[in-house]
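There are structures below to look over.
Readers should treat all values here as calculations from the given coordinates under stated rules, not as data from a laboratory. Everything numeric in this text was worked out from a predicted model, so none of it was measured. Cβ atoms are built from the backbone, for glycine too; each structure is taken alone.
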Structure I
């Protein structure tokens, strides 16, 4: 690559940052006005007649009855069902749509609709503006959202909030592997990490669990350490804690100083 072409390429990379920032700005400006909300996840591929889609529609309505807005990925399947339940119950139905080459067609039940090019920006919005996650059966995208939340809570980067898995028939095999392989054999997770989520077949139980947490009647993962909000969290407003900064630069006199 010649010098001019390289400069042009670097310039395009820099401008891409502004496109990323614009997605954050639009998301924050829109969702900061939302009020208490719950993010509902699940497969785009399940038809409206599927039992879990029926449950998701009921879940959306129940959340609205408890005073929550409902946030989904805005697509078909489980997402459409939850949006429909929320909209028909007279509540706020949010879709955080992602631009994809295939499969993602925005559903018609959204009264707040955002569109994202970047998955990672969208994931921040799901976490930052939710009082909890309710997760129905799904594929890789659903797993991605689940593990994002569990990682942030396990590492104490955010305050624990309720994560509810709907469908014992779907989730039990994965949870057995968590216990047998991750916890017992390899010890890559701790016993208290299993307090970060609950499993149920009942959307009524799931919604009640999230509501009790939101009003302070239930403490999530009580064995995890609790910390006062730190200065970085207060000043940034991004919902995440700071911590020990490892990068160091040379200060006066050549001594290391933490950034």
Structure II
């Protein structure tokens, strides 16, 4: 009697996966049995290290500057052609640039707004446009947003605006793509314990930020990755359009 063949591994593209949350997401999805494309913009060595540490096989490393629309599309096509399609897209890549309005000259103000929106919003929108063309029923798109979209970011208003927009983009696409069996969600973390947060968590500022949560700490990257693991799963279809606050009750909204 012939044994039934195993279902093919699902395929996940994770942007900004050379470090921090993206690296944790790539590791978790690989341990869940996915083939993972580790995207990076400039940190090629780190991306290859993440790739080399992934469980399983069939993984990829892909490079693109998401500010360039053609590179954004090409990175998706590269992964899709290698695998024959994409099942999960995690839009994680992003930048956080300080530019309080009273302390930023007009030229810098314009440049920071341009770069932030290109990387945090337009880049993910372009990657998503390209990925949808390689997705079928049961696919998932997961955006990594921020609590800053809802509480405000006075020192980084472009970041707050970009994360509010990525949440709105996710909800708009959830309404559109549900007819094709594709679910779209957004995760909104607070501070996460990664190398990018090291400076912000130092000294008294770090004490104050930990005290924002009744748990007296900030998130671990693995906790964000666990949320991605669920939202990527077949069981999470009915979460489409949802925004998951993942901040340890440090900021509550209705």
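Given a value of 18.0, 75 for Rg and Dmax of the Cα atoms in Å, calculated from one of I, II, which structure does it belong to?
Details: I: 20.4, 70; II: 18.0, 75.
Only structure II yields this read-out.
FRET efficiency 1/(1 + (r/R0)^6) of positions 56 and 152 (r between Cβ atoms, R0 = 30 Å, to 0.05) was computed and gave 0.80; which structure, I, II, did it come from? Don't skip to the answer; put the middle values down first.
Values: I: 0.80; II: 0.15.
Derived from the structure labelled I.
Which structure, out of I, II, was distance in nm of label points 7 Å out along Cα→Cβ at positions 72 and 88 calculated from, if the result is 2.3? Walk me through the numbers before you get to the answer.
Working: I: 1.1; II: 2.3.
The structure behind it is II.
From I, II, which structure was semi-axes √(5λ) of the Cα gyration tensor in Å, for residues 40-111 alone = 32, 15, 10 calculated on? Intermediate results must be reported in sequence, preceding the final value.
Working: I: 19, 14, 8; II: 32, 15, 10.
Among I, II, the structure yielding 32, 15, 10 for semi-axes √(5λ) of the Cα gyration tensor in Å, for residues 40-111 alone is II.
When relative contact order in percent (Cα under 8 Å, 6 or more apart) is calculated, the result is 18; to which of the structures I, II does this value belong?
On the way: I: 15; II: 18.
Source structure for this number: II.
Given a value of 11.9 for mean count of other Cβ atoms within 10 Å over residues 200-207, calculated from one of I, II, which structure does it belong to?
On the way: I: 18.2; II: 11.9.
Label of the source structure: II.
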